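Listed below are the structures to be examined.
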Structure P
Amino acid sequence: LELAGVVSVPLVAEGRALGVLTVSADRRRRPLTAADVELVEQLALQVALMMAKAQRYELEARTSHVLQATLLPPPPPQVPGMRVAVRYLAATHGVEIGGDFYDVAPLPGDHVAIAVGDVVGHDITAAATMGQLRSVYRALLVESPSPSAVVDRLQASWPLLELQRMATALFATLDLPSGLLRIASAGHPPPLLVTDAGAEFLPVQPSRMLGAPPSTPVEWCGVLPPGGTLVLFTDGLVESRSTDIDAGLARLRVAAGRIPTVDPDELCDRLLTDLAGSHRADDIALLALTRDR
């Protein structure tokens with residue numbers, strides 16, 4: 001290859017050198033002109049901007065993953081009278097990160113509080129909001145663990161916290177000796193009860209999402225029978241681009257009813273295998289709590 005000319009232009013964006021774009025001309029073709037040099041300079045500018053944007057996106061995604069992993073709670077505590085399993089799966093579509101969370105907190109008097117939630121968005125703001133939401137929730141448990149009171153106070157305090165995203169969440173408490181279960185929802189998908197008789201969604205009436213204009217939370221009360229399993233989840237388990245949430249909920253109920261187990265770890269693994277798939281556009285948080293027989 002006999003060169004008639006070479007133009008090298010640095011790739012610079014946001015004050016950083018990202019590389020060099022080099023264009024050469026063969027002697028068998030016309031020599032490079034001033035117009036060619038100007039075109040290469042414009043091309044280098046566009047390439048540099050695209051590279052900088054891609055690097056920012058990758059850095060934000062990495063930071064978000066680290067932030068969310070830090071903010072998610074450790075493995076659930078071992079509490080006599082129950083077994084609990086949790087799973088968290090990040091989305092596989094692109095490099096996005098979300099604000100899904102779960103929480104398990106032992107309370108005085110043989111009670112336990114559990115929660116799942118989903119902050120709107122897939123970025124650092126969503127992950128940070130998730131961490132703030134979980135911290136405030138834990139603080140509210142000290143004052144009043146009632147699920148409806150938790151929803152009510154989170155709704156009231158959302159503007160004071162200056163949180164930038166809305167969220168759905170479901171909060172529950174369980175009295176282990178009696179099995180008394182109390183649940184309140186802030187715009188979240190309903191919990192699933194799995195027993196020897198099958199699987200059914202509990203008729204929890206949701207209030208509005210956290211961050212929306214407040215509405216009065218309604219607390220559902222019932223009994224988790226011995227050997228029964230309560231399943232809480234975020235919408236990534238039941239909703240996708242090809243499946244609306246109603247169809248996804250129906251699939252979940254059928255799948256859970258066909259799993260002959262009272263082991264929450266096995267139940268979670270089987271549900272994820274049956275429903276999550278290998279290509280996920282959203283994160284999934286899944287929590288299963290089984291009351292001992």
Structure Q
Amino acid sequence: MTIATAPASPWTTIAYGTHPDQVTEVTVPEGATGPLPLVVLLHGGVWREPHDRVHIRPLAAALAATGVVVANTEYRRVGGAGGWPQTFEDVALATDTVPDLIGSAGLAQVDPEAVVLVGHSAGGHLALWATVRHLVPAGAPGHRAAPLPVAGVVPLAGVVALSSLQRTGPDGDSVERLMGGDPGSVPGRYAAGDPTLLGAPSCRTVLVHGAQDEAVPVGTARDYAAARPGVDLVELAGTGHFEVIDPTSTAWPAVLGAVCAALGVTAGGDPEGGGRRADGGRRQPAEPERT
């Protein structure tokens with residue numbers, strides 16, 4: 001299977017819940033027919049309002065132009081109606097229902113075996129967490145013994161370890177705001193909401209991270225990949241936090257390659273995104289081409 005390049009049509013907004021933030025913007029490639037891959041996209045912004053899905057629309061459009069359906073998904077955030085547990089509940093609800101909602105709205109037929117979650121920064125945390133919800137303790141927000149299966153997950157500059165960012169990151173207070181306290185005061189919440197504490201995803205997992213990322217240091221991604229066989233890390237030299245969501249940046253081929261790898265398909269150009277393969281399933285930093 002190969003992802004073909006196709007013009008993307010304007011998005012259609014559909015609701016997956018009753019709150020105004022429980023919506024997703026669905027972009028369908030023009031003229032596409034048959035079951036299509038789906039990328040559920042989760043924006044970053046340290047889980048806070050006013051950061052929303054708007055700033056990631058260029059990435060959504062670029063992904064849709066490759067021939068996949070994209071659902072640029074909003075969720076309740078800190079400063080509004082979000083935080084623990086609402087933010088987690090929204091992501092769980094969206095990932096479980098959006099693929100079927102796209103079909104029932106008559107927008108596209110989604111291939112149920114080709115659903116990938118892609119998230120940036122805080123959205124990377126949420127995307128990764130959504131793939132291990134079966135490991136969330138029973139009764140905790142988001143737990144589901146058999147959540148909707150996904151083919152893969154691609155955290156872009158993702159917060160893969162809440163506890164680590166809480167200790168060392170420049171936005172450590174954002175983690176406490178999201179969780180309603182630090183790990184010492186609400187340990188059960190971190191046990192249920194920190195992907196690092198829940199175990200490895202059973203789907204294809206490709207982390208994409210800039211070596212010069214100052215917002216979410218790459219060390220957390222290195223540690224996460226090193227501790228989990230089968231998790232891939234594409235580390236990009238000369239790349240910071242936001243280049244990975246900019247389809248005009250030199251990071252774009254690596255991002256597209258990671259999404260294709262998570263889907264198990266190929267795209268034009270190098271599907272591996274330019275990094276050399278290293279022992280343990282991790283790719284060494286790739287030096288993007290400069291123009």
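Read-outs throughout are calculated quantities, based only on the coordinates presented, and are distinct from any laboratory measurement. What you see is a predicted model; the values in this text were computed from it and never measured. Cβ atoms are built from the backbone, for glycine too; each structure is taken alone.
Quick look at the values:
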| item | result |
| --- | --- |
| Label whose coordinates, when helix-only ellipticity at 222 nm (-39500 (n - 2.57) for each DSSP H run of 4 or more, over all residues; to 500) is calculated, return -8000 (choices P, Q) | Q |
| Highest-scoring label, criterion being distance in nm of label points 7 Å out along Cα→Cβ at positions 186 and 242, among P, Q | P |
| Comparison of P, Q - label where mean count of other Cβ atoms within 10 Å over residues 26-33 is highest | Q |
| Among P, Q, which structure scores highest (criterion: percent of Cα pairs over 26 Å apart) | P |
| Which entry (P, Q) yields the derived value 4.0 for distance in nm of label points 7 Å out along Cα→Cβ at positions 90 and 146 | P |
| Structure with the greatest value (metric FRET efficiency 1/(1 + (r/R0)^6) of positions 10 and 226 (r between Cβ atoms, R0 = 41 Å, to 0.05), set P, Q) | Q |
| Test item: mean count of other Cβ atoms within 10 Å over residues 178-185 calculated as 19.9, pick one of P, Q | P |
